[in-house]
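Please find the structures below.
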Structure I
């Protein structure tokens, strides 16, 4: 029997799902192949914009429903999930220790917390920012430059940031290097260990935005030596907006000024170390033991002590409790390989149709970007007609980002919908 082109491609990209340690309900059954369409609600749209916001799975919705049932005091609700356990699951995903991680509202919130802890902008100093970093962060550094911060911009060349250019920018006196481990613009992937090594030699710290890395490619925060990292839940962690994680390498945060004073940063004296809430001892209410001050407390160290603040989005934490199990059950290498196989289908077809791909050919991330003048105007109608969704970055850039639910048919629909440009 002769296979059709689509059948042959589909067979080639099928990725076995490893039997992980996740709970049975949270992960595909052992032996199942990617794509995993069954875990997501069927849609007539070929959704290839996962880098903007990942679809929520059926089981993540079930986790949300369970959390809401508990909040409604429904007697049939499942027991509350272990919120500290969610941080432990994320720590395992990125090869960190749980006490090096705390909650943050978003990647940008984590980025700004680190800047405050380092005393920017009022303390001044040199900051190195690469131009494949999240472009909506650029105004923040431009405003700091107006206040005396020495901001050095490392420009991209042919869709990548060269290590030699980073080395020239990271001079003695540099206080901080800011980068995106995986570029939101074109998926370029930094050699983070090499950059951390060169930064640490001159006494600089390094912050990495890992929103397009965690859950999409293998991440080893301990192995690369990065000092700070942050991500949000709504992209490759398959959660939703309003919650993320901030990492601070052991010992680094404790050398900085304390700028956050949320109640997670304090604990009951003598309480065992942990990553959850620990209530200080009160001396103001009836039957309290006497005390000179309203409360007696210890100041916590590490990520939670320096950057933990107040309450956070319980619904998103419930999603993450599921989705982190789901990702672990498949395995990040399998997720990465699946996306790479789909993009390997797309890249040569784009070239044949005359598009310029600006994602480097050796990139192993799930993002691929190509150029087209006035892309929004040119592609809006054909993509809408084909029911294909990608991301129109700015006016002339198109970003494609497949995930676990996409298959060869989705890529073929995109290829067929794209007009030839030369």
Structure II
């Protein structure tokens, strides 16, 4: 069978539209790749091969693929196992939800099905999308972590098991595993994609994100997922953004980058620091080093308060019915969250607004912020999912962020380049990211 694991999702949709490929053939190719790689990578927590094939067959039987309205007709997609599916279990990375079978699809799953996607299966998440690692290994080197909490989603795309996958981010759970696994990871603006039917840690921080081989692919799936839902009060009713077209558009002027070392620059290892200094120099007049506004100095502490307070509220029922079956770190976070004063939590929400007001001046001069995605390459071992220090500020602000696999460490593992755009400026961010990826010859090849 033709090797399709290195083909972008956008190209696959075009092949299906042109009748050069069927949904069944593509699904079989992905299943074959899973058989080849998942024994080592272990990206999946639920996979029913017959069910995946049945979905693909049904799509092929709907008529001429070229006339199908769905933008993802026949494209297999992996879903992080905190996203509800009515036809597959959703166990949320905890034994407390073992065998849990939702009655209805999450809002984003409904959109995927309407677009003709094949829901391939559920990918491994850390415990309740927090820090306790799952079983997944890094496809580049299985001795290293893939990152988290969207571990399986990033690894499945990196290993060529599926062209697209969906995850979530509260601190760094999309950007960090994308960086460690060497794929594109895109966290949209808060509210762009409704979270109804997805495990909640924090109303103010949780964001749906996607993994792909290219910036165009990230725009393709995010455009399908975008939209409000009554179950998510933070989702916004907007005209559907043309994200795929934006990723293919020529910038109206040479992009300007603000190189931000951020308050955690000293936590980056020397290899990351040197790589970013060299990248900034290579961009020349298009890149200028700046300091973040003072509101960002306390951003990490504010993020922690808002996050753990949300966890205490939304995940406290797990603590009450099965504390002994939760990790120590999860228990500690919930206990810490119960100590956060209401006044401090509300002050944190006000701080988010202040940060975005301060960022408005930055983005009046620059198209994107350039900063590391992680402190280094993927750490050795599976005991940790890595440090999300370079992601927390942008998760707090709710700004769109994207990681591009443009740098590599001496150990051969990828280093992600993170770009940040203004909240609501997703199309512009993808256009700028695609420009930078093209300039630097980004080529994501399954490993």
Structure III
């Protein structure tokens, strides 16, 4: 039987409730039987269907489609046959196609579930993320080693700890200007790609400690890859069009910025509510360095699925709509997430584990309600957050 157990259970803590350098542990309990049963059933599904944990033809076809759309749109732009508004429309087609390529194919490559060969995964990861300008090494570092290790845990999940503009956890202190965050958040969302490319990546490259990651040291090749990634991106979106197209350079720059804004919004509204919503929990670390439930339970209560049975949603979102399945089995390609989610739901019901699910529009609404509540609420612990959630009626449906 195949082994699909991801690494989990302990990690080093840089800051938070426990002393720096200590280890965080998930508390073992009856709910760990849930994961053992779930893992056995998912293994049985793979064995019965003859599937491996890697991507299948559907992921390959999707990669060819999105890459083809991006290449075709870029080629049409460089042809110079279109007016500026037509080129802007094509630029947005290119940007969204490149984003969906990264979300679907690049994301699988980051988790080494695209190919058995890790070098091939790395090459595909670089190619996908270079189109967005995001450094693939740094993105994988924070996504796999920080976010996946302790999602929604203060001091451990870099996705919530590195943001001074938005209060994304009830366990964070509230800054005075954040009381308007549900109003100005859309403006922040427009800038996600630009912030990642020009601010966040250089910051991460130079920092020696980030959230739960301490004593960070990068091989020399990482710095060379960083420069190459940025050079490829800037050449594609600005330098080459500015040289070839018969329009002023500032129009090329405006088009590139607008393309970035659109891609950023597509990314944010498709993903941000999967962890930051009214339905999700934000567990705290106890003084002894433990989290008061098991790892699998943590993955369930901190994630929110949207339309997990929809093949269209799976196609567009690259499996991130099946977010619980992704966190429980990050080393399995998203190609298998619909049947795995069905197994997750059934097993969670048997063991009394909460499963959060909604639709995409409702997830977006829930996210902004969450932002509004975080804008007003004082820092609270897990118990008060969970009590308010129960008052709302439990899981999102």
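Read-outs throughout are calculated quantities, based only on the coordinates presented, and are distinct from any laboratory measurement. If you're wondering where the values come from, they're calculated on a predicted model, not measured in any experiment. Cβ atoms are built from the backbone, for glycine too; each structure is taken alone.
Observations on the structure shown:
- At a computed 18.2 (mean count of other Cβ atoms within 10 Å over residues 200-207), which of I, II, III: I
- Label whose coordinates, when FRET efficiency 1/(1 + (r/R0)^6) of positions 120 and 264 (r between Cβ atoms, R0 = 30 Å, to 0.05) is calculated, return 0.55 (choices I, II, III): III
- Structures I, II, III were shown, and FRET efficiency 1/(1 + (r/R0)^6) of positions 80 and 216 (r between Cβ atoms, R0 = 30 Å, to 0.05) at 0.55 was computed from I.
- Which entry (I, II, III) yields the derived value 57, 41, 40 for Cα extents along the principal axes in Å, for residues 128-335 alone: II
- Origin of the derived value -12000 (helix-only ellipticity at 222 nm (-39500 (n - 2.57) for each DSSP H run of 4 or more, over all residues; to 500); candidates I, II, III): II
- Value 19.2, calculated as mean count of other Cβ atoms within 10 Å over residues 112-119, assigned to which of I, II, III: I
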